[in-house]
Each structure stands twice: as C-alpha cells, then as structure tokens.
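Bear in mind these aren't lab numbers, they're just calculated from the coordinates by the rules spelled out. Small disclaimer: the values here were computed from a predicted structure and weren't measured. Cβ atoms are built from the backbone, for glycine too; each structure is taken alone.
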Structure P
Amino acid sequence: MILRGEIVNRLLLHEGMVLKPYKCPAGFLTVGVGRNLETNPLSPKERERVGDVTKGISTDEAIYLLKNDIMRCQDELADNIAWFYQLDDERQYALLDMCFNMGIKRLLGFKKMLGAMFIGDYKGAAKECLNSKYAVSVGKRAKRIARLIETGVWVK
C-alpha cells in the first residue's frame, strides 16, 4: 500500500476538510475529512480523544479520524476482496478511495468493475467505474480514480 501520508493527502484532495459538522451531498452528518458520523459513528476511543464533535474539531483531530478511517477501509477491503493485496499499490489505493467515499457495501456492488480488475482488465474496469451513479455523483474524482485503475499511475 502507498505510504499513509500520501493516502491522507489524496483523500484531502478529494474530500476536503471541514472542522464543523455539516450535511454531505447524500444528507449525512459529516465532519473532518469526509467522516460520516451516521454510518461510521465515533468509537469510544475516538470520542474520548475528539470529544463533542457537534462543536467542531481541530485539524489534528480530523487527521486522527481520517487515519482511523483509512485503516478501517484497508481492513474491509482485505476482508471482502480476497485478491486485494495482489493488486499493485495504486490500484489498491483506487479501491480504498472508492471504499472511503461510498462504503464497502456499495463498492462490492461494482461487480463488473471488480471482476475486470480480478482478471487484469484494467481498461474494462475503468470503463465500469465511469459507467455508474458514483461517477455522475463525484465527477472529476471518478475520472481520476478510473484513470488510476486503467493506468496504475496517479495524476493529480
């Protein structure tokens, strides 16, 4: 997997950072770097560290939550996609980014894309990535992720 600092930077590019709670485009209460507080509530340890998020959080607290979310997504990907660690680092990141954005359950619904990735048809997988509500919803982000799936090269 790519270095955690680089993953943080890429997710900051895609998600931005908002230190006060807000409703995301899907209508969920969110804070920090895309932390959906409704589908991914704070753990007791996170609550102890961050406190009452309704009053806002610090940049350090947002990065702390983001790093926890990265680890959670990596675990979910490894648990649900048997061949995840057989992918190169960049394609692992592409799936991590999608998992972070939409959750593992919705990502697993991309059966044609995942099937194409499994057999190394990255051009086909990229096409399937773009042929989705996800692509319409996130626009440039989906184009960047699809290009990453197809080429294995990150372009900002």
Structure Q
Amino acid sequence: MQRSDDLLPTARTILAAERERLAALGVGGDLELVGGSSVPGALTRGDVDLHLRVEPALLAAAVRTLRTVYDVVHPEIWQPTLATFAVPDAPLPTGVAVTPVGSEHDVRFTVTWRRVAAEPALLAEYNALKTGDAAGYEERKSAFFDRVVAGARADPGGPPLSPA
C-alpha cells in the first residue's frame, strides 16, 4: 500500500494527458480523477482510476472510440451504464470507467469519492478497508460504496447526488 500523496502529482499528469487524448479523438464528456489516488491521505495500491462521464446519448460512441486506444478490462462487469478500460502506456497502472451522466454508476463513483475526500471519518474507514484482509475486499468495498451513496441520499445537506 502507498499513500496517495506520493502518487497525486503523477496521477494529475496522467489525467491531463488522457484529457488531451480524448479531446483529440473527439470524445466528449468530463474525465475526472477518482479512486484512492485522488484523495490526499488515502491508501492505494499504486494505481490511478479515471472516470469518464458522458451524456447518455454519447455513451455508445465513446465506448467504440475508447476501444481503439485503450485495452478492455473486466468485460464481465460491463453493463449498459458501465464500461471499463486500461490505459496501456501510462506511467502508473491506470483504469478508465465510462458511465452516462446521472446513471447509478456515475453517482456511485462521483458521490463516493467526493464524500471520502470531504469527510475524514469516511477516509479512515476506506483506509481500514484497504489494509484489511484481502479475502472479500471487493465485496466489503462495494458495501462501503453502497452505504456512502445511501448516506448522501439521506442527508439533504450532503453532496449533490447529481454531480456537476
């Protein structure tokens, strides 16, 4: 495990490079840095997670274009509102999740990472997940995301559920 603070400058450089690549390809949308490497003080395995938020009508075209420059990863988890890729030439292992704006996956990624960045208790809980037993990690992480999003829905003063 590494502290995200050590990776953040490289992660931001990767984000900028991928924004330029997508713009040159004509892929619209908003590319954001998410995941452990996006939150100061978070623990990470040393990878970078990017989230491409596209208008629903542009999702299919974006996915077709991304297939020409990125490697498809985890096709078994793909859904009508989620596609996942790896950036083959990045200086750190880098994944890109593509979602339509306003979809369940869009809200899940965006709200969770914004709340983890803003709420020290959630960051501490996330870090505890990262240092816990590897067996069942993905299930525990998914349950954490579910709870964070549900908490945002229940808290009218919390972060917006339709991220800008």
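Observations on the model:
- Highest-scoring entry among P, Q, by distance in nm of label points 7 Å out along Cα→Cβ at positions 14 and 102, is Q.
- Structure responsible for 0.95, with Rg/Rh (Cα atoms, Kirkwood Rh) calculated and labels P, Q on offer: Q
- Given 13.0, 36 for Rg and Dmax of the Cα atoms in Å, for residues 22-69 alone, calculated: source structure among P, Q: Q
- Parent structure of the calculated result -15000, given that helix-only ellipticity at 222 nm (-39500 (n - 2.57) for each DSSP H run of 4 or more, over all residues; to 500) is the read-out and P, Q the choices: Q
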